[in-house]
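These are the structures, in structure tokens.
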Structure P
Amino acid sequence: MPSLAWLRIVWGSQGDCIMNALEFEYIIVGAGSAGCVLANRLSAHAHTRVCLIEAGPVDHTPWIDTPMGIIGLLRGKRYNWYYATAPQEALGDRKLYWPRGKTLGGSSSINAMIYMRGHPSDYDDWAAAGNLGWAWHDVLPVFKQHERQQRGGDELHGVDGPLHVSDLAQPNALSRTFVEAGIQAGLPCCDDFNGRSMEGVGLYQVTQREGKRWSAARAFLDPVRHRSNLTVLTDCLTTQVQIEKRRATGVRVREGGHERELRARREVILCAGAINSPQLLMLSGIGPGRHLQDLAIPVVYDLPGVGSNLQDHLDVTAIARESTGTAVGVGFGALPRLLQAFADYRNHGTGMLASNAAEAGGFARTDARLARPDVQFHFLPTLLRNHGRKLAWGYGYTLHVCQLRPQSRGRISLASSDAGVAPRIDPAYLSHPNDLPVLRAGLKLARRIMASTAWAPYGTRELDPGPAVQADSELDAYIRRNAETIYHPAGTCKMGAGQGAVVDSCLRVHGIEGLRVADASIMPVLIGGNTNAPCMMIGEMAGRFIESGTAPSRSVVQPPLVRLVG
């Protein structure tokens with residue numbers, strides 16, 4: 001018996017015939033940060049039929065709505081692709097855990113909710129490489145259009161958008177102490193990482209509304225779900241893009257054990273992320289020809305860059321124990337605090353359960369000669385090991401440091417011609433010799449922050465790397481044993497016109513008509529910060545390109561609207 005989802009397609013929202021109900025103007029694959037934005041924008045035209053396809057389930061669960069539910073989301077598989085990398089040679093052949101969102105909202109439904117745009121020069125670099133329309137002065141208005149800034153609007157912030165950006169309701173005292181410790185260590189105080197300067201330490205702003213997670217699905221999809229021309233399919237895996245005479249004409253999907261075809265009159269847009277978008281292109285015969293032939297996939301278009309250029313922020317932690325019980329932890333006295341937290345959250349939307357875990361952080365330069373920060377900190381007022389999947393007894397805090405601009409490049413490749421089999425993920429961490437020294441320098445700075453006198457009232461002592469680890473060679477060994485992802489894969493469908501490019505500056509796939517990619521995979525170079533807000537911006541840009549039908553025309557030599565520093 002067909003599922004309710006398929007009955008909805010067959011009969012349509014207005015009783016359309018079967019043939020018409022299987023056809024749409026636009027099919028969007030992936031209801032993540034970019035896909036939700038794009039579905040909102042394209043379906044705003046009443047006579048334009050849009051289908052949004054998501055492989056995961058609906059997002060209506062307290063685990064997603066409650067910010068501290070991130071702990072359960074990272075441990076579970078229902079809303080999480082729960083990927084693992086190939087063994088990493090530079091990291092002792094370890095396979096690293098890569099969580100990615102698998103629900104409406106995508107990774108914006110399971111992330112730490114940090115609102116971060118990146119450094120303006122990141123986007124200027126994209127434009128300077130030939131991607132017209134992607135400079136800072138081009139994308140800033142999009143960020144502002146999306147934003148509903150709790151603090152009010154100005155030349156850098158918007159107040160009328162659907163994406164709530166808020167201060168943390170009730171940050172832990174240790175998070176404020178981290179900011180004080182960072183200042184003692186020589187870093188400036190930064191009260192707005194999306195302001196005129198992002199360098200320094202401070203409390204993060206988050207995509208929350210009244211203490212609840214405000215994902216891309218909440219911001220952009222929920223308000224338009226009533227539109228009769230928008231069909232949203234969940235628990236529905238896209239297995240292939242249908243190509244006829246080098247033009248995308250639709251997709252094949254698998255739902256409830258059955259495969260069916262949906263037709264797109266105008267375009268198919270892949271918003272499936274840096275892992276799944278290149279996977280789907282290759283499954284459709286678009287990618288490195290020899291690799292596809294090895295898996296007996298007919299080559300539709302030999303596009304070598306598909307899956308290459310994989311970049312991610314590699315991250316290592318310094319961990320300390322504190323003796324006052326101020327931290328969030330598992331220990332004696334934890335149960336009464338947890339009960340109080342439930343009460344605070346239920347009654348006021350505040351307290352421990354409203355925390356995004358990574359409450360504070362900052363940006364720093366490991367070399368004063370650099371023009372912009374090259375490391376980022378995420379501070380958690382809790383002991384965190386193995387992405388929270390390993391229970392840590394007691395009270396303490398964890399300081400993450402990641403390298404913002406890695407030069408190592410990896411690849412996504414197919415492990416099977418079956419879309420239900422995870423692709424091979426090889427980020428090739430630390431394969432470039434310049435990456436490890438930056439991460440080491442960032443770890444040294446993190447330890448200096450943790451050694452500041454601001455921590456004295458908490459009776460802290462370092463657990464990791466540990467007092468005995470001091471020499472560069474010892475720090476390098478610690479990094480190789482312990483470094484993990486901080487969840488920012490990008491670059492595998494590179495935007496550009498040169499070698500290795502997959503999409504042009506309008507996000508159209510080279511060599512194929514009617515097919516675009518709009519997600520973190522199109523980033524030519526990974527931005528220096530968290531990637532959620534930039535992905536929403538990419539979805540908005542894709543919508544503008546589709547609606548205008550023209551390429552960007554603004555010159556990259558125009559002066560920026562607002563110049564940020566640091």
Structure Q
Amino acid sequence: MSTPDYDYIILGAGSAGCVLANRLSADPAVSVLLVEAGGRDWHPYIHMPAGLAKLVDKESINWGYETEPESSLENRRLYWPRGKVLGGCSSINAMCYARGHRKDYDHWAELGNEGWSFQDVLPFFRLAEDQERGSDEFHGQGGPLGVRDLRHHNPLSEVFLEAANQAGFSRNDDFNGETQRGFGYYQVTQRGGQRCSTASGYLDPVKNRPNLTIMTNTMSERLLVEGGRATGVVVRRRGQAYTLSAKREVLVSCGAINSPQLLMLSGIGPAEHLAEMGIDCVKDLPGVGANLQDHLDICTLYHCTQPITYDTTNDLAIGLQYLLFHKGIGTSNIAESGGFVVSSLATDDRPDMQFHFVPAMLDDHGRNRLDGHGFTIHACALRPGSRGQIRLKSDQPDQYPSIEPNYLSDPMDMKLMIEGVRISRKIIASSAFDAYRGDEIFPGSDLQSEAEIEDFIRRKAETIYHPIGTCKMGVDDSAVVDPQLRVHGIDGLRVIDASVMPTLVSGNTNAPTVMIAEKIADSMIRANGGQTAVTATMHDAA
């Protein structure tokens with residue numbers, strides 16, 4: 001296959017890569033190639049929001065990673081689903097639109113990342129957003145990413161919110177507004193009752209641009225670096241290797257697992273580890289693969305005394321209502337309501353616990369189906385102190401890397417997880433649940449002591465799918481990229497995805513990942529003399 005040169009090669013068509021493809025290809029004089037290891041987002045369960053329950057272990061669109069045995073979690077290998085499809089994780093997630101707390105971004109700036117304070121990033125959240133409720137100080141309208149109120153709520157989701165209020169927690173109808181604290185319904189990345197992934201929001205409207213090429217089912221194997229500059233990439237498609245050249249830049253957007261893996265396979269990473277793998281070191285960057293952070297989650301489950309949950313549903317009727325009208329249960333994201341709490345262990349006024357309520361019994365990511373009807377409260381500590389790493393297992397690109405989250409290595413993380421179980425129980429004990437509360441399934445009402453709850457957490461805690469940090473943005477010796485997300489010591493190479501976050505945000509990570517891509521695309525376009533939507537807005541305001 002004859003492969004032309006491109007101005008930009010984007011590796012990974014996930015939450016960030018689709019944004020970059022859209023924004024950079026808006027200039028018809030610029031040629032853009034988007035490379036994705038997975039396939040097209042054709043599967044109907046991707047677009048039907050409630051279909052996410054059917055996607056959890058679908059191998060055709062999911063990398064299906066597992067961690068190494070976690071010593072603090074009874075040596076369990078935890079399941080880490082990640083999107084392997086156009087749209088990446090935005091095509092398989094629960095669509096909760098939550099940006100985190102303003103102080104998360106101010107902290108990034110305090111770490112030396114100039115231009116990443118909340119006031120710096122807010123314009124790019126607004127630029128991305130097509131907010132159903134309209135535009136205001138915190139929200140934008142008309143952007144590619146649909147943000148909507150849910151069309152359908154299970155009755156138990158409202159019961160949960162009433163119970164949270166009875167337990168002393170305030171109501172909050174906008175987690176992304178003035179205040180994050182409180183309980184309410186999540187807004188979701190949907191449009192017209194369908195999932196609005198970055199593939200459907202950003203890529204579909206522009207996929208026929210003559211200057212944009214999209215290659216699916218194509219695995220990125222190794223970056224090409226000549227004279228300290230990234231010049232292209234070696235990919236494999238249908239068993240055949242090809243060399244693709246970039247005239248301007250290579251943009252790595254493969255996510256918190258695959259981005260550090262690709263850098264290390266290309267000789268960019270910890271020199272000692274690369275030598276162990278038999279890989280020549282191109283640039284010694286000890287931070288590649290380090291600083292792995294994730295939200296560990298614990299589920300508290302109850303039986304429901306009334307058959308109104310999503311555990312037993314008429315899938316045919318749901319499917320017909322959805323296909324005909326885009327209404328009903330098919331439009332639900334399942335995790336319909338939740339909230340943010342400042343616990344008794346908090347070190348500042350930011351919420352340090354997040355909750356998702358599911359009107360169904362959820363065990364082992366939904367892979368273990370329980371009999372009867374019930375409901376689940378997810379609880380996670382938002383800013384864990386534990387740090388892990390990604391490491392290679394070999395020099396072969398098709399060998400999954402080693403994922404070592406090192407959960408609960410910081411003792412405070414366990415204290416927060418225990419607090420999460422206690423708050424979950426407090427909410428369910430409220431009178432609003434009296435007509436629905438059956439027996440406690442997990443942990444079980446007989447487990448009450450701190451030691452018993454801790455043992456339960458070690459047996460049952462799982463990821464809630466927010467890995468970040470493995471190509472950290474910063475200016476210190478452990479940083480991988482600078483505040484413009486350029487890889488230290490390598491020209492023409494950037495990493496643009498959740499792996500660059502230096503610390504976890506206090507919430508879900510999809511919206512911040514979209515913002516990161518919007519912000520860097522804007523700076524790249526401006527650096528080349530172009531005008532962007534944000535630039536034009538700022539000019540008009542002046």
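Just so it is clear, none of the values below were taken in a lab; they were calculated from the coordinates. Just so it is clear, the structure is predicted and the values come from calculations on it, not from any experiment. Cβ atoms are built from the backbone, for glycine too; each structure is taken alone.
Things to note:
- Look at distance in nm of label points 7 Å out along Cα→Cβ at positions 137 and 505 for each of P, Q: the largest one is in Q.
- When FRET efficiency 1/(1 + (r/R0)^6) of positions 297 and 329 (r between Cβ atoms, R0 = 30 Å, to 0.05) is computed for each of P, Q, the largest belongs to: Q
- Origin of the derived value 6.6 (distance in nm of label points 7 Å out along Cα→Cβ at positions 25 and 473; candidates P, Q): P
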